[in-house]
Structure P
């Protein structure tokens with residue numbers, strides 16, 4: 001085991017790992033730290049634009065840059081951070097109106113963005129399952145966590161849908177209001 005650590009710690013190996021990490025954006029590796037601090041937020045702001053370009057032109061220069069390990073890492077970090085911020089807003093925003101509609105107002109925008117994000121995660125898992133095959137996909141324990149997380153989000157949306165439907169039916173008088181009794 002000590003031999004492996006010596007191999008990884010060797011300067012040539014470190015240089016090769018760094019060149020692999022920054023493949024697609026090798027110029028970024030040699031920038032001063034202050035320039036990296038300036039360029040990284042600038043690049044983060046353009047993630048939606050580059051993502052759209054990648055969808056339509058995956059083999060372009062932009063696609064090549066986005067496939068580099070460093071850019072994948074930056075995109076994943078930004079994506080999950082944005083998702084956590086959306087979840088934070090979804091739990092802290094409280095409605096003062098009695099409007100039951102889940103997709104109107106600020107809360108509706110947040111709920112819609114979360115739903116699209118979950119659909120994107122579901123699509124990514126389906127794509128990964130297709131590429132790896134069933135046996136390969138289920139051989140990785142992280143995928144069990146992903147499936148559980150997606151199942152919980154799906155269950156939450158299903159419950160919200162049932163509640164929304166019941167409230168609408170109650171408001172319109174389609175179903176009778178349940179009688180509330182304190183039985184002994």
Structure Q
């Protein structure tokens with residue numbers, strides 16, 4: 001059964017003033033054009049809470065517990081490109097908890113794993129990464145002028161035709177360039193030019 005409309009705080013104030021003047025509930029209901037039950041409930045509200053505003057309502061009951069939240073979060077932390085649908089399919093193994101896609105999405109957002117488009121970075125092998133780090137450590141004392149002479153071959157990629165498409169994944173704030181949160185791009189073929 002649906003709830004009726006709330007009596008406003010101004011109406012409750014009027015009810016309280018009229019009660020102090022010894023008006024009956026029926027007289028108050030006719031004067032304020034409210035039902036007698038609304039007046040009676042407003043009087044109960046004033047006596048119970050001692051305030052004219054609406055009482056704070058209880059929030060909706062949470063449909064997951066901490067252990068289920070961890071079960072939802074764990075696969076997405078491991079494989080960032082897992083979709084909500086695939087996590088939902090994994091959750092079918094737990095019959096005590098039937099969740100919707102939006103509930104799973106909300107739990108991931110609570111854990112800081114927001115759905116984002118994965119950044120594209122040129123694929124740099126582990127060997128080349130080590131060489132780059134060693135080069136940078138050797139030249140820590142260089143000035144900005146010296147570093148401006150260094151050319152990196154992986155700065156921009158332009159496609160001749162078509163798009164590479166977007167891949168969505170879950171990541172936290174500040175993780176956009178982590179290796180597992182990016183899509184490696186390879187500079188070969190006639191489809192693109194590196195500048």
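Bear in mind that the values in this text are calculations on the coordinates, not laboratory data. These numbers were taken from a predicted model, which means no experiment stands behind them. Cβ atoms are built from the backbone, for glycine too; each structure is taken alone.
Source structure of the calculated read-out (mean count of other Cβ atoms within 10 Å over residues 19-26, 11.9) within P, Q: Q. Assuming 1.92 is Cα Rg over 2.2 N^0.38 Å as calculated from a single structure, say which of P, Q it is. Of the structures listed, the value fits Q. For which of P, Q does mean count of other Cβ atoms within 10 Å over residues 35-42, calculated from the coordinates, equal 17.5? Structure of origin is Q.
When helix-only ellipticity at 222 nm (-39500 (n - 2.57) for each DSSP H run of 4 or more, over all residues; to 500) is computed for each of P, Q, the one that comes out at -12500 is Q. Taking relative contact order in percent (Cα under 8 Å, 6 or more apart) as the measure, the highest value among P, Q is held by Q.
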